[in-house]
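Have a look at these structures, which come just after this line.
None of the figures in this text is laboratory data; all of them are computed from the coordinates on show. Since the model is a prediction, treat every value here as computed from it, not as a measurement. Cβ atoms are built from the backbone, for glycine too; each structure is taken alone.
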Structure 1
Amino acid sequence: MRKIMLIFVLILPFLGTAQTVTPKRYWFQFTDKENTPYTLDQPLQFLSQRALDRRQRQNIALDETDLPVDPAYIEAVIEKGGTYLTHSKWFNGVAVSILNDDILDSILALPFVVNAQPVGKRAQKPSVLGKFGPLAEEKSVSTAEFTENDYGLAFNQIDMIGGISIHNQGYKGEGMLIAVLDAGFPNVDAFPVFDSLRNDGRLLGGWDFVDRDNSIYEGSSHGQSVLSTMAGYQPGTFIGTAPKASYLLLRTEDANSEFPIELEYWVAGAEFADSAGADIINSSLGYTTFDQPEYNFTYADMNGNTTRGTRGADMAASKGILVVNSAGNSGNNAWQYIGAPADGDSVLAIGAVTADGFIANFSSIGPSSDGDVKPNVCAQGQLAAIVTSVGTVSGGNGTSFAGPIIAGMVACLWQANLDSATNMDVFHAVEASAHKYNNPDHLYGYGIPNFSKANLILRGLNPTNADKSELFPTYPNPFTGQFSGTFYSASKQKVIIRLVNNLGQEVRRINAVTEPVSGATFRFDDLQDLTEGMYTLHIEADSGKYYQKLVKLKN
């Protein structure tokens, strides 16, 4: 067991006062970090050990962007009359609200302030700026295998992307930490589908960046439904894509309004995730237009380099985090295109398809304005199985749900290859496994991924050219009472899967049909009475005959 501590180094208690004038909100850019009391040779002052371990695994060096903002700079801005909202060490600045232009001028006169950028006018409630505090202790969990019936209504959305096979190999997200950036998480502390998450000690805490407190079990239920697609675990009713991962819940979205300040909150949430040592960020959020049109982005801004949210997402990727972001739900309205931060070139942007694998009409389209393939891949987002705001399982529509379905499977895939793969290795393997990889388009991107195939790719195999035995990995081998596998196929075809003993006698048979995206997952049960020794797995398909040796052990 490892205790994870997030050290939030800025401790400047400041109480706001009731306002009769609607304050304006600005981002103030600072010049430098020359006088910061923190140094790169003492990183545990501002990064958790888990964050340092993630960097070390991927050979990522610390740099100046890792250093906290100079607290004296922020204190000076507050002393001039600014009310703290959020800040960023990556971009070295602070967002505050102010009451009048005199305060604005006095802050701009500070020698370390470069400029001011307006980020919205909506009033904020008075609040306290303080520590995020320690995260919960992470505990080890059991890894019992699932049956098909355990998944309930979530089966199709996981099977579609080859996820059942990954789960059956024993990878369900153990040891991985997913940060969920969203609009609120009510009832995560109460619904039975999250009992395992709480009882196993895998809910490690979080923060509300909008209201600046640790009351994460409130706000919009959107985040709770998003979380359910990954963390849900109620066998026979619902299982998510990463039911054994650990989670951070970070509220960065104000569901009551839409202003650029929310991109500043997004970056602050990503920095929190980085400092805590998160492996993956799931963000079912996107920004295009705002409540005040003067702040609206244009399609030209979706170039991967313009909005601070997008640059923050790419920065998170540079720290070794795999960032998964929903593409958006604008496919059938005037905007059409992906939003920020899905346009980032290091952001895995996720489109939505139907249960049959056809693009959903609402799924935002690509490419990014600088020509990158977007969305990168797709998952079920039309009538996706989610846990609703009242705790029932139902169908939900949106790339908001396609994104976390992928993010959870990414956690399982990376778990299987943690010591050998970087975040971008996993990113590109997911792309390369998708059904339109050789012919991407602006609707599907590279298409629907196959995580079984991605796993082969990360292990150095090209499934189209590999030795035939590698196209249906089995586990466990040797086996005792059961084993499972997936036969990967590039096309739909009928297959006969036979288990044959060393006398050439067939002892078990399964008839199956492969799907062009997810292949065919198979499982042989009740094998404990078979004689120990050597067996051969025969697969007869339209594309040829395939064989693999297995060993039966004593029970």
Structure 2
Amino acid sequence: MTTFKELGLNSQIMKSLDDLGFVSPWPIQEKAIPFILQSNKDLIALAQNGTGKTAAFSLPILNQIKINEKDLQAIILCPTRELCIQIFQNIKKFAHYSKGITVTPVYGGARIGLQINSLKSGINIVVGTPGRVHDLIRRKILKLQSIKWLVLDEADEMLDMGFKDDLDAILEQTPKTRQTLLFSATMNKSVQSIARQYMDEAQEIRIGEKNIGAEKVTHVYYVIHVRDRFEALKRILDYLPGVYGILFCRTRKETQIVADKLKQAHYDTEALHGDISQSMRTKIMHRFKRKQVRLLVATDVAARGIDVSNLSHVINYNLPDQNEVYTHRSGRTGRAQKSGVSISIITPREIQRIKRLENIIGKKFEYKKVPNREDIFRKQIDNFLTEIETTDIKEMSNERYFSEVVDRLKKIKKEDLIKQFIALKFKYLIDGYKDTRDLNAYIKAFGGDTRERDNVGLKINLGKKYGFHIKELFTLINSNKNLKGIGIGRINLMSEYSIFSVDKNRVDEVIENLKGTNFRGRKIDIVRSNIGASYPRKRRGRTGRGFVQKKGRGLRRIK
């Protein structure tokens, strides 16, 4: 096993790494650090986000900086303020014992006067966002003629965010003798263009295959109808106690709407998009990193540069329009050698997108069903009991009033006490899940075979000819006290008869309670349909509705 001591770093840097607990370099560090120390050639390093790229370029640069000189020797460009600050903080830690090395961050959304004063004092390393760096160059404050190293960190992200013109202007101000170090998760056409234009016979280092998803990320998907997307999201969140992650939406408007609805349902969440002010963004990110906010609802642009290494989940409320964006999203979990889960909520029409994504990331997606009320209830109780079993009660047992509490509760039978305890803890789970519909949409496997959905088709001798429509079907079901609330899947209305699907566990119950009853004077005959849940769509009929009457206020988060 290679250690940092074998890479050729000086004693001051090694002392800082020892303090930070760094022992063995990650693959990108093991390859990039010796190269930058020993060669003046340009470098293209391809590796997923969260794989230790900051140390890969900053450690060898720090090792070669001429100490106590006030000239600017290195500039590091990155896409967002958050990443800029993070790189700056990491470099400060790495250079803790390297006295005389100066570094400063420059980025938009902060007072430029303070940044100008810092630059005028003489800085060795500047970490900046393209827009602010370009602005400082135009003001003739930041001069790049003396730099030896130019780092483009997350180059693909910078180009995707529209910084091409800024990058061109900045790179034109740098000397041809510089060493250019380009780090990126993907090598798309824009990055290739930058490399061709501004790099000379660059060496390429590739960790893992190009555009391949992180190894420790599990990819799962749920299939629902569009109308059930938010309801499904809440059930998924309730089934994942302790979830800590980012929920991706397509637009600013959708991001804010989803975040607001989750807040109203008492989830610990905040929105992050282009309409959020910089000061508010800073506050939100501070709370998110401290886990005071458990779920960040964000657009792709707003989430760029966020580098939190311990996210448990990434959730795609919608799949991104571009497949390679999925790689960026999912790569935000499963970092720092930890495992993570990337969840996608899709509609039946998007099944083929999953197949294409599997080919891109080189991994299979796991199909999962949206959990029902019982699934969530069991999961939440199991999680709660685990918390009880692992809670330290030593201090509480020493409190004087503890014996009084015990004496008071002794009056209640053990089983009743447990029931009351659970009922109180999960009261609004019990009250909130009035909608017990099966939210899983009918889908087909990639090869065309029907994927098991646990629904069975029923054929009823009522159709449009008898004034039987979707509304009448729901009325028929819900007017029977034994069937009220049963989830109805796909519906196909014909002239003489209709076919609808229900959960296979409720089929006999539906037949028993409807057969022989009357609808507008017509005796009902209902049987299992040999076509089942996979009957063909009819262009004339209204299919795939799957609605059921709802009562109550809907879902609420389980505390």
Structure 3
Amino acid sequence: MQGSDFLLLRALRLFAWILLVMNRSAPRYDRWKAPAQDGQRLIWPQPADLVSQTTQNAKSLGAADSVLIQNVPLKELRRRLRESIGHPDIERPLIATGHQAELHHSGVWTKNVLIDTVARNLNGQAFHFSVDTDEPKHLSLRWPGGSVALSDGSNLSAKAWSGLLQCPSTDHLQTVSNQFQNAAREWMFEPVIPAFFASMQKNCSSSSSLPVVLSDSQHELDASLGLQYEAQMFSPICRSEPYLAFVHHIMARADAFAADYNASLEQFRHDNGIRTPGRPMPNLAISSDSVEAPFWLDDLGNQTRSRAKVELHGGSYCLRYANGDSFVFNRDAEGWDAAAKLKSWLENHQLRISPRALTLTAVLRLLVADQFVHGIGGGQYDQVLDELIWRHFKLEPPRFSVTTATLIFPDAVGVPRACLACVEQEGHRLRHNLLGDQKLQLVRAIAEAPRKSIERSRLFHRMHEMQDVVATTHPALRQWNARLIEVQQKVQVEKTLFDRELFYAIQPADRLKEMIERYRADFRNTR
């Protein structure tokens, strides 16, 4: 390309960006709340809007030739990465979600319901990415009155990422199943979890990785319920060249990216009245000679990780390894060549660059999906990502969606909940009425006494001392104290009984299928 042609292309891209900014409309977000009542669901935006936005996302991202990531058009990165995960048809919508490798509760599970529903509606393909690069979480099976660790491995929470967790032994998995089945004999329904246990027993014989077995077993259970989606681990993406070109782009421009990242966080805090600097996540650290990057540097040999940091050396940023070797990120390098060299360097040192929360979603929204489905927490954080995409990539961010639902323990449906606040309020009224007319007289005397006077203070303390004396002997208050203890104990029992974060496979098949049908009904006649 001649120099004049290159300058003309740069000018045209700048002009297109100016037009985009001039026409930019601030995205509208809801203040999402998890449904309080059993069987309720949250879908944002409305189904018809979600479908149309998915189509628009595909059109916009598929035409993003002017957006360059490490000097490669975004459109080309998307095509290559989608091919690598088994989605070669660039025209076919890809609907995705992702979550940590753990026992999903019903609210998380409905993300799979939504991606299946939207993919059916648009003749697309649904993907669930199990994030085995995140720290281990929620690996105990809980039910009302009981809990047991899913794996018999030691120090599960101490592992740097969940991909290091090993599948439980056959004996331990049988123990977990037996404990659960013993508790379930008292229930008035049949949960679907025996099928999940059977899948785990089978899958543990072919894989030693707990995240893989969890993902495959939940996928098989969902297939039996009628859901269709591809289940994939996220870690293989970290070895792909499209992903590494994306990493190289950010590392080579570490100062500019960190400034845009931090500015996006500050904008979110300002818009939401947040004064705590670390919320919703900390800023990236920037100094005169180093910049924190939004990635983890994983040492696969030692099974440890640290926050990735690049250092400025000779006008370029470099990533140093413990032995003193370093990789230099060149802003002007051709993307595929840069990715191949970075991949080779990482493999030679048994390293991996894994995305942190915001960067993980950026990869999935920009390089993979035409529609990405979040839960409430992810949806809140991705308001930050929307601003970051505007600032750094000069791109109108693809619209995302949010869903969750509530399914409580089936035997608790229709059971009235204990109202601790009601009992506490009753005790407050009772205590302040114990002195009857005598208290009214003291209140009037206090009001008539000069403000801040010794007499006023004396009367006030006398009133409370009299209340305390009567409270120790009054039969009504003794009865109330007994009722308070009883309700407090009941509330503790109900914490699990009404917990919406129990593993979804505790539910019976008919309740899960009913939720699936509700989602599908929401999307009928949306095209």
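For Kirkwood radius over Cα pairs in Å, find whichever of 1, 2, 3 sits highest and give me its label.
2
When mean projected area of the Cα convex hull in nm², for residues 201-440 alone is computed for each of 1, 2, 3, which one produces 18.0?
It was calculated from structure 2.
Hey, helix-only ellipticity at 222 nm (-39500 (n - 2.57) for each DSSP H run of 4 or more, over all residues; to 500) derived from one of 1, 2, 3 reads -11000; which structure?
2
A value of 3.4 was derived for distance in nm of label points 7 Å out along Cα→Cβ at positions 169 and 505; which structure in 1, 2, 3 was it taken from?
1
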